[in-house]
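Down below are the structures I want you to see.
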Structure 1
Amino acid sequence: MARIQRALVSCFDKTGVAEFCKEISSLGIEIVSTGGTARSLQQAGIPVTGISHVTGFPEMLDGRVKTLHPRIHAGLLARRDKPEHLAQLAEHGIVPIGLVVCNLYPFSDTVAKSDVTEAEAVEMIDIGGPCMIRAAAKSFAAVTVITHPSQYATVLRELRGNDGDTTLPTRRRLALAAFAHTSAYDAAIVGYLSL
């Protein structure tokens, strides 16, 4: 595989994300980020490309729409082994995304509060995050997906030891964890709405 050129970082839980991004930036990986994550990385002095710069479209609807865009999902879903996919990316000026770092709005923590309203719960249903995570996990042949800060050390070790890429067994293992994460997330939403 080729070394990772671009990472997409969008985290509610920002534990360790600045340190991780500082390391991947030093390896020459461009960091694209959203809203509060981008601001926290900029404050830490880490070079960041805002998501709107990539999509050419502003974040809107109070942040409900940020990453749901062909320039993001084509960069995640393009198969690197299909020349026609790569040609389409090139035709539209889309850089492949080789790393996604994303964790989701804390739905379960929110609905665990005794005084939570349904409107508050609904606002904690993440849409863009699961889409990015699932797209990255589907593309584990070429894309690395991180859904928990505990995975940072493993990925950094591999990036340093494999000329800026991760191994297929690690990507597959992380994809499995990602699908388990989004499945549990959806199950929590189903449980809440079934009450």
Structure 2
Amino acid sequence: MANLFPLDTKNLLPHSGEVLYVDSLFELKKADKYFKILRDDISWKQEAIWMFGKKVMQPRLTALYGDEGISYSYSGITMEPIPWSKTLLEIKGKVEELAEARFSHVLLNFYRDGQDSMGWHRDNEASLGPEPVIASVSFGVPRRFQFRNYVDKKEKLQIELGHGSLLLMKGTCQDHWEHQIPKSKKVSGERINLTFRLIR
């Protein structure tokens, strides 16, 4: 299959992995439609996770959809997938075509305002296998997405993820870089993020 990314798409990482960004995977009208459907129809819930030896509520809402019978575990919780919806399959098909990869699950995150966030982490669970391909689709208000070198914490970079955009992480990215969505007092609107992955 031919590479469907724009010819001027550059790797955002300076070394050790690959991150590609497309700011308009979905045009505005379709992105607006998907945001409303996902906000209203997804079975959102707030999970408790283990952090520094104690249980805390995640500062966002989450949901897992995907292939039947394959659960996903991270940060001390195990999620059972809800069957794919028509909308999620539509988005998945578009993402798989561009990423040239197959995905079995999507982990959804609903950031209700700038106080909802995601801390530093790597998507490196054993169930994802070596050098996983992670495709991240965003709908709603733009949010800062930050990378930090896992060994040299001073080496950082960031990008603003826009409405209808796709960020693709692959190669050794998860081995050498961690990422986060920081809190922001400047953000008041809602954002929905979908991270497609293949769980083995």
Structure 3
Amino acid sequence: MNIPKGIEKVTASSKAVAYFAEDCFWHSEIVFQSLAGVRDAVSGYAGGKTKNPRYEDVTSGETGHAETVQVFYDPQKISYATLVNAFFASQDPTQLNRQGNDEGTQYRSAAFYTSNDEKQIVEKAINDLTASKKYSGKIVTQVAPFTKFYPAEAYHQEYIAHNGDNPYVWNVSTPDFRYFRNSFKGNFKE
């Protein structure tokens, strides 16, 4: 399977940044990097109180941080609303502090907004999903102001692309990504 990677080249129009947490950041990274208009998604930590957390700290569940991706995108090619739609399409937002087998506050669903417009877009998406009755349970996605992002350790970046033979990647990440690609109606990179 062709796993999307970030693009190093930066253009003047590709300066917008968004922050999403939805399960393991390895999964989130390839979801967003697969979308046309997204330059890169960096795995890291946000939403907690501990400064400069390490992976071992975050997995304890005591830092308050969630595994988060920092998404660099070109708003002339993809809207924030489309990113939010992809965010909700690539997870089950009714699972509190978990996704599948991954459990703990570090795996919570969260959209960290940087403006009131972003907050309103996320809240509208939640209201629309609730009204559609797509889920039988309540959407528990945290909608919170962005404060600080800490990039994860280098070995977490582009993890799936570099570790396709890892059992977790093979049995969880790749099937989840394949499902997202088949179900989300968005523009994907070639």
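Suppose you compute helix-only ellipticity at 222 nm (-39500 (n - 2.57) for each DSSP H run of 4 or more, over all residues; to 500) for every structure in 1, 2, 3: which one lands on -8000?
Structure of origin is 3.
Determine which structure produced the value 2.3 for distance in nm of label points 7 Å out along Cα→Cβ at positions 156 and 180, calculated from the coordinates; the candidates are 1, 2, 3. Mind showing how you got there, number by number?
On the way: 1: 2.3; 2: 0.8; 3: 1.6.
The value was obtained from structure 1.
Readers should treat all values here as calculations from the given coordinates under stated rules, not as data from a laboratory. All of these numbers come straight from a predicted model, not from anything done at the bench. Cβ atoms are built from the backbone, for glycine too; each structure is taken alone.
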